[in-house]
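Pasting the structures in now, so scroll down.
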Structure P
Amino acid sequence: MSSWTEVTIGDLGKVVTGSTPPSRHPEWFGNLVPFVTPSDMTEGDRRPHPSRWLSGEGRDRLRKRLVPSGAVAFVSIGATIGKICLLPEESVTNQQINTVVPYEDIDNRFVYYLLKYNVPAIAQAAGGAATPIINKTTFSSISVMVPEDADQVRIGEVLGTFDDLIENNRRRIELLEEMARTIYHEWFVKFRYPGHEEVPMVDSELGMIPEGWQVQELSSVARVNDSSRKPNAEELFKYLDISSLAEREIGDLNEIVGSEAPGRARRVVQAGDIVWATVRPNRRAHALLVDPDANWIASTGLAVITPTEISSAYLFEAVSAQTFSDWLVSRATGSAYPAVRAKDFEEALMLVPETSVEDSFVEVVAPMHKLSWALHQENKTLASMRDLLLPKLVTGQIDVSSLDLGSMISEKVN
């Protein structure tokens, strides 16, 4: 096994603290260089997703804060201390982030995973009562253990393989989701579905629609919150609550024993159901349950929509449209926590297409939903494997040279 040496973070690379362009210079923002902030970084995602970029002038003015591709950004101020990402291109960060630019003999991916493992220890170095902060000097002086160069590279490669696969799946999911939304918009908003040229348009409550199509309330084509039950005391179930739900995506679910179940764990869900968060509908937290486990139970903070007269593939895309969430927002009550009721879902007007058109849509889009679901599940498995290996690899508990990574991944995801 490799020998490990104690060094400081400052020994791993140059540490650069970011800076924000002053408000008096809006021209420093543009579309040239990513400007990365803590809100652009997400737990479990190695790459940031910047919402703002710098102009050429901004890049020049902040050139001393410029960090290269492959640098490791670490949030060092505030409640989100410990958020971390690997910068995929030349970037500038704000002042809440310390970035390590690894030296030539230090593997950048190893640094990323090493700091990720050491987040709790690094966070303990934060000073300041109201707003915790780890300044550049303190951050640079924190001790960590590192192996020989060759093992750094191998550890970075092993853990990086999992994130490479996860990122590739994410790109595939994004493409599938975009294709499904685009087809829905073309067929049922612009009405450019196969054979539309032969069908006249008629007036309706939703405006002009193809002849033979109908406008009905959602309650005519689906049931809302159709079934509820209290978990048994000894039952082990997976709890789907609002915190697990994002736009068109379900995160990790907590496994809970019935005797410790929250009072809101009541909604029964099944394959084909659609769940929508009833609080803050502007967040658009909703998802299609393509193939949930039999032991899932949802929170009463979610509306469970069960299709009865139309397909789940079509109904999901319909309630995923911006017009549907706008309807929910318009019906929400409460200032601090605006929320909608089952009735608000039931009274929403739905466009019900002619059966042959819907069947053609399902034939194209349902396989996209199924593949997207499978890729999400594969990513959860890959992330679990990565997170299991990470602490053992970056502390030398496992000899990286002994790993058969290909067999390990094939056994779990195939």
Structure Q
Amino acid sequence: MAAHVNYNLRGNDSLQDENFVKDFCFHRNISLVIKNVKTKIKGNLENEARKIRMEYFRDLQELYKIDKIALGHQKDDQTETVLFRMIRGAGFTGLKGIAPKNQNIIHPLLPFSKEEIKAFLTAENIVWREDKSNRDNTFSRNLIRNKLLPWLRKEMNPKIDEKIYRLSEFFAETDKILEFTSKRRLNTCLIKHSKDGYQLSIKNLLKNPAVIRFYIYRQIFEELSGNANNFYHHDFLSIESILSSAGSKKIRLPHKLVVQKVYDKLIFGFQEELETASASDPKVISSLRNRIIFDDYRIILKKLKKLPHSRYLYENENIAYLDYDKIIFPLIFRHRQNGDRFYPFGMNKPKKLKEFFIDEKISKFERDRILILSDKEKILWIGGLRIDNRVGITKFPEIIKTKIPF
């Protein structure tokens, strides 16, 4: 099956292109589908046209259960792509150019130059048609095609296309090695990971060379955004700039992602998740329940009549054992409030919750999401961090086991 997209940007020329494709496929008994773009393309013309084209091809692939999408890029296109990306400051990934095969997209003509393809068509007596917009030097890529490359072939190296093609293959192999290495190195830097974010150890991160850090950042960016194509060298430099900065710093990336330096951690996440305080209202219960749902927490409460062995009392930070007799109902599940104070376990003096968070190196971006369990008069537990000394186990009472499953 053949597919053609008519963007209707060049008036009669666009119509003639479409008619040529129709005639070509008709005389060779090739199935053909055509998409006519009626709306005016906004923004970057080349990029938007590419998006329209690829979305159409993928829709056809799904509709007709097609295995591969074959595109017509050839060696000259590869040369232009590598040069274009080099001028824009691309890294190894960009300089590998057009991949011969990328999942279900293939480029069967990539090893052949435009002149070789023309020679074949002439020998086979096959007529072809050229897109006249390729001569328009208002497009950067056309300037490379029509001005820079002819000069390089004439003045520098007549085999420049072959040299750049081989260089792109070298960059492709280098890119694979760096991707593989960065995935392993990421694990050595990882503190915490979820579908919404990553926390990395800056100390371990800095043990890696800059190029590996670039690939680590880009890998995280791809995992969170679903697309690595919008991560550029200037994004890498922005992240690097906050590594050595004093205090907490943050920068924004495309796709509403945020990177924050918090003490000795580098945190990647979504802007909404990291910057927006939780709007959940406190949840109040007047008697004990087995399970409570509050915000993103799933809390299990259990009344025990037997004291666990002492070594189990504090080994899991997400489980708290509280003295039932010292609790004044109702229980309140909430987030922090201005003026919060409590007696951290082991201390006989109160401490401001804000100061406690600073001592524990809890970022100001995380503090609003931490679970606070309190009763009518006092804080009982800073979820996952510390219980209040006033409800610690001091004798053999009835006990409330409070657990946040993860």
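Out of P, Q, which structure matches 0.85 when FRET efficiency 1/(1 + (r/R0)^6) of positions 288 and 392 (r between Cβ atoms, R0 = 25 Å, to 0.05) is calculated? Walk me through the numbers on the way to the answer.
On the way: P: 0.10; Q: 0.85.
Going label by label, the one that fits is Q.
Taking mean count of other Cβ atoms within 10 Å over residues 112-119 as the measure, the highest value among P, Q is held by P.
With relative contact order in percent (Cα under 8 Å, 6 or more apart) coming out at 10, pick the structure among P, Q it was computed from. Write down the numbers at each step before the final one.
On the way: P: 15; Q: 10.
Checking each candidate, the match is Q.
Here FRET efficiency 1/(1 + (r/R0)^6) of positions 96 and 136 (r between Cβ atoms, R0 = 30 Å, to 0.05) has been calculated and equals 0.65, so which of P, Q was it run on?
Source structure: Q.
Can you say which of P, Q returns 3.8 when distance in nm of label points 7 Å out along Cα→Cβ at positions 176 and 264 is computed?
On the way: P: 2.9; Q: 3.8.
Label of the originating structure: Q.
Figure out for me which of the structures P, Q the number 4, 16, 20, 18, 14, 11, 9, 6, 2, 0 belongs to, where P(r) over Cα pairs in 10 Å bins from 0, in percent was derived from the coordinates. Matching structure: Q.
Compute distance in nm of label points 7 Å out along Cα→Cβ at positions 248 and 328 for each of P, Q and report the one that scores greatest.
Numbers: P: 1.5; Q: 3.2.
Going through P, Q one by one, distance in nm of label points 7 Å out along Cα→Cβ at positions 248 and 328 peaks for structure Q.
Computing P(r) over Cα pairs in 5 Å bins from 0, in percent, for residues 296-351 alone across structures P, Q gives 4, 11, 18, 27, 25, 13, 3, 0 for structure Q.
Throughout, read-outs are computed from the coordinates displayed, never taken from laboratory work. The structure presented is a predicted model; accordingly, all values stated were derived computationally and were not measured. Cβ atoms are built from the backbone, for glycine too; each structure is taken alone.
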